[in-house]
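Undergrad: Below, each structure is written out as structure tokens.
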Structure P
Amino acid sequence: MPNTIVGSSQKREGSATVSSRNGMPVLNETYHYIVRTNSKTTSRLAVLYDTTDLPKVGQTVSAFGFAVCKNVEAVRREKNPLYWDVTATFSSEVEEGQSSQDPESDPVEWLPIYETKFERLQEVVTKDRDGDAVANSAGQPFQVGLTIGRFIPIWEFFQFEASTITDEQLIARNETVNNATFKGRATKTLLLTILSSRVGYYYGTRRRLTHYSLKYNDRLWTHKRLDVGTIYLSGSDRKPYLDDDGRTVMLGGLDGSGGKAAAGDPPAILEFDIYPEISFSFLRV
């Protein structure tokens, strides 16, 4: 016969508190029970796991429906070892920050709190900050251009979502760029990556909690290459790019349309799309 709760329900004593943690409302509740065992030698684990209707950690939802059981403590009575006093603690707390909201509202609608970070990005340029071409002393552009580093902002945040969001949907969102202006940022300037995502019980309901990252590059998330070659277009004809003497084929700068770059001008920069473009309408940041 399993262990039983005396009276088949929790005791009248108990407590509930609402507090704020990292800008997010946290509901904590405690419930008390008396458990009767069949033997003075019943193990502690048996009291916790083999007692009918006793809350289970990570599974049982509180009476209010917003908190999940976080801890169950059982203390055996010294004078009557058949009886144990059990305290179950429930909490709605999650570690990741969300904006301050009414704890009775749906977390799937909450606006996340975001963190701003910075990351150094390497890129190739053909002009310096004064607008002068990056070229050798003879005015010939370098084959690989000038690589510089600059810092770009990154926003990281956690967002509650419905548990019906599948892993396949998340995979389709990962490493994508915005297909339209988003939060004032132009198309292709935001790169979305997913750092982690897990499904669990949050605020008493099964939901998905996803950790997102948005990287902002005002010069677009495209692959950039210098437009250089040993041939150029003259109308529809392909001709060798010769030096001034007309005898030696050289690597010369192009204007982005196949023609020769004007004398003294650096080669054009060609851009290639490398990330899928999607709508970021599912983000609430």
Structure Q
Amino acid sequence: MILVYQMAKVASRSWVEAVKPTAAQNSETTHHVHFAMPHNRERMRAALAAPGGRQTIANTLMPKSMQRKSLEVSEDIEIARRDGKTIRVVTGMRDPVARSISWLFFMADFYGHVSRPLNPRAPMTSDYVIGALQSIWQSIYERGEPKETFEWYAWFLTGAFRTWFDDELNMSLGIDVRATPFPAGIGAQRLTNPGVDVLVYRVEDMTPSAPAYGALLATAESFLQTPLPALPSVNTSATRRTRELYETVRQEMYLPPHLLDAIYSEPIVRHFYSADEIAAFKSRWSGR
């Protein structure tokens, strides 16, 4: 059993493609899922069931699919453990601010807001999107949980980076990523427990020009036991109608210093990124 099991917008579709040859060769089942724990599934279900004017998602197909996959994977994990099968997992981390941009654009393209210009037919502007992103980060660190469903999913999935590895990977499979330092310059690491083998990576190292790209490929090949000449590029903004706006937002996005300090002081961020890398992230998103 192979799980591409990770928070949203950390290049999971690329890894779904990368593991296909291994899964086919070994007749293994492959799942792509962001949440498997029942308490998170229930939170998403309750948010999606919000009544009346609180329901601000125009197309609920994808969030409902997320819940359905969560239940399926929870059941399959239990079956694999009961049968003594090894569960192989691919999971990753990404700069939280870059990830938040990608997630909001994904929501605008595929969820859509019922009234705000965050949907496939709306004339979005970079200023509006940046303002929406700033509001999401303020809700994470200052204002608390939104009541409207689109806003709630944006808040919940964006803020998930802080707790996902403890709240999902550790609780479901007993893998504590912070128990072992992330190796500098290698781009990935292997973590194991009885019956569980995990490949942990950073999205930034998936770019062919990244210094750790070659080491990441080598680690992935060893994990998958299949030649991997390159990492596939799938489900990127370059293939969607909002690609030009997305690049503009990436260039113009900024957050105030107190929010950047809060984001990049999170223990999970400091686990995956060096002090110099964190300083570079903060400088990039400071607007200077």
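Undergrad: Tell me which of P, Q gives 0.95 when you compute Rg/Rh (Cα atoms, Kirkwood Rh). Please list the in-between numbers first.
TA: On the way: P: 1.30; Q: 0.95.
Matching structure: Q.
Undergrad: Right, another one. Supply the structure label, taken from P, Q, corresponding to relative contact order in percent (Cα under 8 Å, 6 or more apart) with the calculated value 15.
TA: Details: P: 15; Q: 23.
Structure of origin is P.
Undergrad: To which of P, Q does the computed value -1000 (helix-only ellipticity at 222 nm (-39500 (n - 2.57) for each DSSP H run of 4 or more, over all residues; to 500)) belong? Please report the intermediate quantities before stating the final value.
TA: On the way: P: -1000; Q: -14500.
Of the options listed, only P reproduces it.
Undergrad: If log10 I(q)/I(0) by the Debye sum over Cα atoms at q = 0.08, 0.17, 0.22 Å⁻¹, for residues 48-183 alone is calculated from each of P, Q, which structure is the one that comes out at -0.52, -1.11, -1.35? Don't skip to the answer; put the middle values down first.
TA: Working: P: -0.52, -1.11, -1.35; Q: -0.27, -1.04, -1.39.
Computing log10 I(q)/I(0) by the Debye sum over Cα atoms at q = 0.08, 0.17, 0.22 Å⁻¹, for residues 48-183 alone on every structure in P, Q gives -0.52, -1.11, -1.35 only for P.
Undergrad: Quick check: 142 is what I get for volume of the Cα convex hull per residue in Å³, for residues 224-271 alone, calculated from one of P, Q. Which structure matches? Spell out each step's value before the answer.
TA: Values: P: 67; Q: 142.
Considering all the candidates, the number was obtained from Q.
Since every read-out is calculated from the coordinates, none of them should be taken as a lab result. Keep in mind the model is a prediction, meaning the values are calculated, not measured.
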